[in-house]
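Presented below are the structures under discussion, each in the form of structure tokens.
Any read-out appearing in this document is the output of simple, stated calculations on the displayed coordinates, not a laboratory observation. Note that the structure is a prediction, hence the values are computed from the model and not measured. Cβ atoms are built from the backbone, for glycine too; each structure is taken alone.
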Structure P
Amino acid sequence: MSQTSDFLVIGGGMAGISAATFLSEKARVTVLETERTPGYHATGRTAAIYIRNYGNATLRALNAAAHGFLVQPEGVSEASLLSPRGELMIAAEDELSTFDAYLAGAAGMERLTAEEAVELFPILRPELIAAAAIERDAMDIDVDRFLQGLMRLLRHRDGAIITEAPVGALTRKDGIWTAETPAGSFSAPVIINAAGAWADPVAELAGARPLSITPMRRSAALLPAPDGYTIDTWPLVASASERWYAKPEAGKMMVSPADETPVEPHDAWADEMDLAEGLYRFEQAVTTPVTRVETSWAGLRSFAPDRTPVCGFDGDRDGFFWLAGQGGYGIQTAPALARLTAQLCLGEKPDLNPATIAALDPRRFDGA
């Protein structure tokens, strides 16, 4: 099998699928995915929440730019992809400086007393809460409906998604890239590297300099709901220094130690020690014991050295575009990064301001 497109996207997670879908309005696009199912790795293991204030200034700009599409996902879904949740941040005495720094750069955060925090998340220990605040506009994201809607629209526009197609070689000749996979050869003038944890290995295949995109494991567990409580309307609650967070999930409680352990790219699983430590920290903060873990899992969040995503053309390899390093922000920033990717690849004027675009440009690492 040999196929030629205008753009070849490597990686069928949220980043790759969303970029391909936005491009497909005006171009022929093929997505190459290693796994049998798109979204198998990070996309399928996300906490799935939109938090406007999450991340640095560049990420907050992307969060704001993505919001409109998530509310009105034209062509992807007939209804908003967001539903009410709220994010409650609490701080112990030794977390107050971190808490204050977060709120200093935040918008729409409301400070609460310890008692008010407990009203929202009734199993918290008020005596341990030195400060609290809530972002009431934080929302759950329906990730599956988002991804499925994007794929449906991409295919409607004659875009192709090729699964079980790991890229074994990348070559460029006469202005055309060719990717060799078990499913055949695929060619295009431009390759978009949306390979997530595998972004640096893909770059090496193309002869591009890796950008030190580091996969970091994050674990999570699903616990029974605390006895005597209906938890569906509780907010996500997180410690200010990200020692743990917890979130209602389909009538149960999802708890994460918020771990960030650098690892090689692989099909991640939860580390028992990380999980045990995180569950202990959660248990110390609440009035109900952790009686059992129903299931656990882990995903890989991939970061560039400055913890800002990379979106733009490589400085040395013609036709090689980076869309990587989304960290834990990949779902909520996907519409903004996909739109920017399409605009840069099609030579259109970007919507985002020049400072944000410069902060995302992979060439910021040149000479590093």
Structure Q
Amino acid sequence: MKYFLIAGEPSGDMHAATLMEEIKKNDDNATFQYFGGDLMQAQGGILLKHYREMAFMGILPVVMNIRTIKKNFDACKKHLLIFQPDVLILVDYPGFNLRMAKFAKEKSIPVTYYISPKVWAWKTKRVHQIKAYVDHMYTIFPFETPFYEKYNYKVNYVGNPLYDLLKPKIDSKPDFEEFTSKYKLSKKPIIALLPGSRDHEIKSLLPTMLELGKHYPEYQLVISGAPGKDPGFYKQFSTNTPVIFENTYELLQNSTASIVASGTATLETALLKVPQVVIYKMGMGWLLEKLRSFILKTEFFSLVNLVAEKEVVKELFQSQVTVENLKNELDKILSDENYRSKILEGYKQIEEKLSTEGAASKTAKAIVESLKK
């Protein structure tokens, strides 16, 4: 059977690639075309557009790149019609994917969604688009089931793919000496900086993160480089702060604390049991702050606190992302054992909530079976 997938960012590329791998186990004749990334390409099929050409988030970046976004959408429609897949599989990335869901539905192409858009947090009206255009929704958070039930829409909770991915690493501890030697780091304890994957996100967050270095001379700051980014990109922010690519998990496992841009990485950090501060800052910040109560439909914005349904880690939003606020939180994480232990206890509860196995495997089986009917 023929599968067309769309993933518009690094985490989507990772989850879509795992799903493709599982689909091949259930369908010997599976063929793929996709908008995605390197990990999907490693699974075979045809990469039509890389997510690096698609990752525009926030009001200003979208407005500035509106022509490129339209070209991407038109190209995707063209490829979809030529390929005529048995199913369109969408992975998060709602601004683009829901428009494609509508188009596919109009062309009688079945639509499956793996990893729901965060409609429970903002843009809740998108639920109505999902109901109208998505035939099957496979969700990865337990709280999403009751959310969708309120709208009389049945979803399939399959467990969390991050837990599946990280399970072998959760209770392992790499050798710090070996890790620091491998990347030519000092032997000081590490504070990991995860400023996100998109250019504008990194530019908004990383300079403030790096200012913390002068306050913690007994620690070393280490940046987790985003997939697909040229190492030279980070030189504009610092010429002497190490950047590690394609090994975020091992970096986190060897870190004492971390500062993490809101997104999937916050949950990865929690599962790897690294105390963190979660930050969110975008362009047009003054407007977002004024509209926060209208835009954000949940008390929290980090996945860690959303899954826990309580504050486990500190969240800093827009103007709160300052060196002073970050330092205040890091001081508690690094110096207050009770505070640190409370975070780690919250992480254990999150792990228990997510500890179902085989999210991609369950989803792949269900997709293939649905196409045989």
State the single structure among P, Q that was used to calculate Cα extents along the principal axes in Å, for residues 196-251 alone, giving 58, 24, 16. P
Structures P, Q compared on relative contact order in percent (Cα under 8 Å, 6 or more apart): the greatest is P
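For the read-out P(r) over Cα pairs in 10 Å bins from 0, in percent, a value of 5, 24, 33, 23, 11, 3, 0 was computed from one structure; give its label from P, Q.
On the way: P: 5, 24, 33, 23, 11, 3, 0; Q: 5, 23, 33, 26, 11, 2, 0.
Among P, Q, the structure yielding 5, 24, 33, 23, 11, 3, 0 for P(r) over Cα pairs in 10 Å bins from 0, in percent is P.
Name the one structure among P, Q that mean count of other Cβ atoms within 10 Å over residues 172-179 of 14.9 was derived from. The partial results should precede the final answer.
Working: P: 14.9; Q: 11.9.
Structure P accounts for this read-out.
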Calculated from one of P, Q, Rg and Dmax of the Cα atoms in Å, for residues 204-339 alone reads 18.1, 60, and the structure in question is P
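One of P, Q was used to calculate distance in nm of label points 7 Å out along Cα→Cβ at positions 4 and 92, giving 6.3; which?
Considering all the candidates, the number was obtained from P.
If distance in nm of label points 7 Å out along Cα→Cβ at positions 124 and 180 is calculated from each of P, Q, which structure is the one that comes out at 4.9?
Details: P: 5.7; Q: 4.9.
Going label by label, the one that fits is Q.
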Test item: helix-only ellipticity at 222 nm (-39500 (n - 2.57) for each DSSP H run of 4 or more, over all residues; to 500) calculated as -14000, pick one of P, Q: Q
Here semi-axes √(5λ) of the Cα gyration tensor in Å, for residues 148-211 alone was calculated and came to 35, 23, 8; which of the structures P, Q was it taken from? Q
